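Heads up, there are several structures right after this.
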Structure 1
């Protein structure tokens, strides 16, 4: 199974830190955010990685190279302008192959066990959900008692930024800037999206304050490397 790390965002809420450094290269625990993710994926046996980038993307390629320093094989999917989540994945489909693949947001930190996703009986998509953080109190989707994810009809949880997809989820979609939500809602309506709730450590590193919080976390409980 390959994994795609989504790293093309501008990181507006992180400014001025992201004015000269792409968000995935900001450091916590002495390492860039994206390196923690790479190390976790490799530890889970996922070594074929695709990374998309836009803002200051050359810095990402210069810092990570072909991934051999971490036992990974990294391919890059550059975007002239950020194509949003679905657009970036569609743009990279030729690199991801014809088997189910994992996507991980480049600005999250977690101790989620990625290896377990290979055992999922996959429909079109499987999402990892978490309890709602302070910055997203209303949540995103509902996980029902059968393991299906729905847009409503119950208490909503937050999408963690970790998803498993069949390529068919994106095939036939027009390339360009495209958000993931419309595709997700259409698949949910057809009962094609399953999910799980993860109660362990997870953090959306979306602000300088949360980056400091993560740095403090790694100082007492490192989760990668």
Structure 2
């Protein structure tokens, strides 16, 4: 049986036309992906490629954003090559950065104000990264710095580097954050010791360590919320 091209569908059923007629919010995740994929091949339409990709991540957008270009290609979906995978990866990264930009404009009053965008940035990473968020007197984010990254089981965060950057940015408070690639959100003894070490050193410079947040795909853990600060 000959496959019907998306171009031959009713305008309301074509992802591009549907977006123009009804708005992007009315499209399913697969339909939005089909627009990025743009065209199919003799075997699969763009929509079928999109559906196949979503099925491989159990229809989970977070799971899709965790994938590298190579991992997408390795699903062996007919019609999904390097070029289309790169386009999808770039679009997903833009979404993450947009979310981060919105959050950075907010006043930080509690752990949840910053944890969600830190989770979006770090939660999917397969290597551990240590990030510090620097805030001014009004609790607005001045800057975010990646202090170290690399290990699967741990990474080194030098308090001297963290506090030097705080002075450079004229920050009055900081939020520590790192990810656990294992998914386990419980802090290790080393996490607790490092937090106390940085907190005590910062106190000599009148800099407050507001929180230490651990993130993973599963969520986040706040030292402040748990009474450990």
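Observations on the model:
- Value 13.2, calculated as mean count of other Cβ atoms within 10 Å over residues 23-30, assigned to which of 1, 2: 2
- Source structure of the calculated read-out (Cα extents along the principal axes in Å, 75, 35, 29) within 1, 2: 2.
- Comparing relative contact order in percent (Cα under 8 Å, 6 or more apart) across structures 1, 2, the highest figure comes from 1.
- Test item: helix-only ellipticity at 222 nm (-39500 (n - 2.57) for each DSSP H run of 4 or more, over all residues; to 500) calculated as -13000, pick one of 1, 2: 2
Computed from the coordinates by the stated procedures, all read-outs in this text should not be read as laboratory data. As the structure is a computational prediction, the values presented were derived from the model and not from experiment. Cβ atoms are built from the backbone, for glycine too; each structure is taken alone.
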